[in-house]
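Computed from the coordinates by the stated procedures, all read-outs in this text should not be read as laboratory data. In this text the structure is predicted, and so the values were computed from the model without any measurement. Cβ atoms are built from the backbone, for glycine too; each structure is taken alone.
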Structure P
Amino acid sequence: MRQISKNANIASTAIIHDDVIIEDNVTIHDYVVIYPNTVIRSGVEVYDHCVLGKQPTTSGAVARELKQEYKQLIIEENTILCPSVVLYTGTKIGKHTLLGDFCSIREECEIGDYCIISRNVSVNYNTQIGNRVKIMDNSHITGDMTIGDDVFISVLVSSTNDNTMGREKYNENHVKGPHIKNGVTIGAGAILLPNITIGENSLVGAGSIVTKNISENEVWIGSPARYIKNIENLT
């Protein structure tokens, strides 16, 4: 059964399935599709052609086993979804967050408050992103990745979670994305390899390839990335 506030502004072309909750002062623009098990909190604005609450599907080619049931997709207060955003079920989007055009966030992710996930960013499954995080255009955030608070990730950054590159059967014990701690800055075009940790307040230069752990307050640059100096000596 749908629960839709009388104060919500919903375009006539939107498709809203059963088991959807839409609270006060929500705006849903044209051609939005909202699947069951979706909750949209007050003040959210959803622009044209967004797809919310999508179930993950497989043709048999996906190595990772999908669940039969997922938790609700929850979009918290005053968040904005720009045109053609796709959000999968079981994910939570924090309040006052902006999701840019064509970004995609897979199942069982959590995005914090006051974040910007920019145009064409893809966030894979089971990834945790903290508060006040900015991820710029065309970056890929891999599955099973953790990003702390106040992190900045520039454009065209790539992250990976499988050192076997699919040569071995999927095993969650070896498929792990990077762990980026609070206050980290990642430059444009950097590549982050699986299961590395970048310590608090560190900086990775543009175009760098991070193959090993980085301690806190350090600057790393190069291919492969190497230690340059402490962050207090950046200038």
Structure Q
Amino acid sequence: MEKGKIKAVIFDLDGLMLDTEPVAMRAMAEAIREKNGREMSFAFFRQLIGHARSDTYGFFREEYGFCEEETNAVRDRCAALIVEAIGRGEGRPKKGLKELLDLLDEKGIPRVVASSSPRSQVLQKLKMVNLLHRVNSLISGWEVPQSKPAPDIFLKAAELIEVPPENCLVLEDSPAGLLAAKRAGMASVMVPDLVAPGKAEEELALAVLPDLCAVTDMLSDML
């Protein structure tokens, strides 16, 4: 993207802003273990990353035979365990996040959090790590017709701050998020967390960077 084109940055939350994906994986494994005594594979958890809760019932039905009510109970228990872990000091902001937000403040660039999690959970997490005041708006995957990899959540994020999609940069850690950004007509940068990028992700993203420090360095030359 040419210098000056980026007028807003859209952040994923879990795994991008916050180091919560390992926490979520442990919590999900514990919740499933409590429910039926079975162990959870990483391959199963990987399928859930970047998808809204409402989009994952089929995964639980196929893997564990859970009905929708049982799936909801497992997801609620998982959410509670994650909050407990954040309260213990786990799931902290990712390295470089403060410096990136400082740069956006300096340049007057608004930012939106676009997360597949329910709004209540997004608000709770941001408040617990004292970041809510550092974002201009937020949108949940539960508040749009279709969540990632559909473009709805990113298009709504752009609408909230009145910035055209082509002037938004999406920061993501999941393949579903990168595809959603592409479909929304937005450039994206991938900062991998638990899911390593493959050729498809490298082709979708403007760049694949190791951490948010590198994102700050890149944007310093683009804003």
When helix-only ellipticity at 222 nm (-39500 (n - 2.57) for each DSSP H run of 4 or more, over all residues; to 500) is calculated, the result is 0; to which of the structures P, Q does this value belong? P
From P, Q, which structure was distance in nm of label points 7 Å out along Cα→Cβ at positions 161 and 185 = 2.8 calculated on? P
Per relative contact order in percent (Cα under 8 Å, 6 or more apart), the highest-valued of structures P, Q: Q
If semi-axes √(5λ) of the Cα gyration tensor in Å is calculated for P, Q, the one returning 29, 18, 16 is structure Q
Hey, distance in nm of label points 7 Å out along Cα→Cβ at positions 129 and 153 derived from one of P, Q reads 1.5; which structure? Q
State the single structure among P, Q that was used to calculate Rg and Dmax of the Cα atoms in Å, for residues 145-200 alone, giving 12.1, 35. P
Here distance in nm of label points 7 Å out along Cα→Cβ at positions 73 and 97 was calculated and came to 3.2; which of the structures P, Q was it taken from? Q
Where does the value 3.2 come from, among P, Q, when distance in nm of label points 7 Å out along Cα→Cβ at positions 65 and 121 is the thing being computed? P
